[in-house]
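Pasting the structures here.
All of the numbers you see were taken from the coordinates with simple rules; none came from a lab. Bear in mind the structure is a predicted one, so any value in this text is a computation, not a measurement. Cβ atoms are built from the backbone, for glycine too; each structure is taken alone.
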Structure P
Amino acid sequence: MATYAIGDIQGCYDELRQLLDKIKFKSDRDTLWFTGDLVNRGPKSLETLRFIKSLGDNAISVLGNHDLHLLAIAYTTNIAGRKDTLNEILNAPDRENLLNWLEQRPLIHTDDTINVSMVHAAIHPDWDINKAESLAAEVEAVLQSKQHTDFYKNMYGNKPEAWSDDLEGWLRLRHITNVFTRLRFCDQNKSLALNQKCEPGAQPENLTPWFNVDDRITQNDSIIFGHWSTLILAKDIEYNNVYPLDTGCLWGGDLTAMRIDDASFSKIALHCPQQSNPEIG
């Protein structure tokens, strides 16, 4: 039995299956953790979603921003963008089963037996793991309720930038969602700088990667995340007990699996053909 965490797939189904062959994955004994963004921009989002859903309890995935984007297009009048590759899912005969399964995914997953947490993008520097789980549950409850359509209508946007326990309503849920699925940099006040998508070192001087904020509460917690493919371009970065796994499969980088059920956290990577131009959104 082995447990592997795998970075953003974004519809690169063939590469996923090749990586699973490389790690000798057995669906009846091994478990896979996925950092979210299962779909979009790659060529086979439908196949990817069907396959991961078919793994049942042997697959654990958190929600990414592209997964939420798919749900928003499916349940509102939002129109897919020029680079989106979601039509096969939206037109599939099993569409509702797939979308319902996706809506049941969490924003954070923690395994206390191995002391590891997984999110798509980040955990706010001022949140501990318990608080992160509690705040994630607020969003998850709405996603799994009759209010989910209203949530998608109010999900998009960068405001509010600063977290406060006093935030309410859609502003509160939007901020929580942005932290878990979009955050890369914080400013000196720990506000979200969501427009910055570059690699560390290329950002304005007043911005810091969320995981390098000096007094981040989760510094002693092991955190796996995806979302930030340009981290592979950064040099001299201290990762402070975090493990980024989006290694840019979509644009010709790698698809990476990391074994997390032993202390080595060893990685196995598959080099991927370029599916699209570099895309870090």
Structure Q
Amino acid sequence: MWKRKAIKWLKIIFIIYVAGGIALYFLQDAILFHPVTLKNNHRYNFPEPHKELRMAVYEKDTISLINFLSTDTITKGVVLYFHGNKRNISWYNRFMPYFTRHGYEVLMIDYPGYGKSTGKLTEEKLYDWAHRVYQMALQRFKPESIIIFGKSMGTGIAAQLASINQCKQLILETPYYDFPSVISHYLPIYPIRWMLHYELPTYRYLPKVKAPITIFQGTDDRLVTYSNAIRLKPLLKQGDEFITIEGGSHNDLFQFKELTDKLDSILRLQ
């Protein structure tokens, strides 16, 4: 009797496991990314001075980006800001004064399917779009005046861009070792590395970055755990910094002086 019950429960567990794996494989984009789309006629109500830009690519795709303007008397350079996996530019614009008040413009794109950007999201497209924005920045700024900044999901994109292009500084907020390691932490029962369409291997790009690197990571981050991010520290070169923020979580690091003071010191440099 107990053997039949055991076999029955094993079958049920197996079916649930397989069904969960199939759902994860085919619905992974919906699980990983949480965009909010906007109509083309949507008007951004940002308090900071800004310009809305559009760039047509791949015939049907469109890159939507915002150019936040410097609020200082001079413009020192530009920050290429790559945001996280939720919502769109509107969610991240509140961080722009930290850059613009120091004389930096900011170029921030929305990824495919985010905001007004159109197209199918792929890892290769994320890298390509980032490169296109870098080329746009080069039309007005020298590489030594370009800072590349990545937040959460955007850290892998920023690291890849900095690994193949010159820049003044690479700054990463709440970075990950790679995408599979983040997901595996929550779903260790699945062979995530074989299932994900996205790798975004930050660990592979950091050793190739010649510019100074600064990383900020909170100890209480429940999305990208501290144990995941700290794996990047041995990959840093001499002079790079991995700044641990005690008690910091995934979306509140700008509330800590460790981040804002360090960011101020970086941006004050000519």
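Here are the numbers:
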{"quantity": "Structures P, Q, by distance in nm of label points 7 Å out along Cα→Cβ at positions 68 and 100: label with the highest value", "calculated": "P"}
{"quantity": "Source structure (of P, Q) for distance in nm of label points 7 Å out along Cα→Cβ at positions 44 and 132, computed value 1.6", "calculated": "Q"}
{"quantity": "Structure from which 40 was derived, percent of Cα pairs over 27 Å apart, options P, Q", "calculated": "Q"}
{"quantity": "Among P, Q, structure where relative contact order in percent (Cα under 8 Å, 6 or more apart) as derived comes to 22", "calculated": "P"}
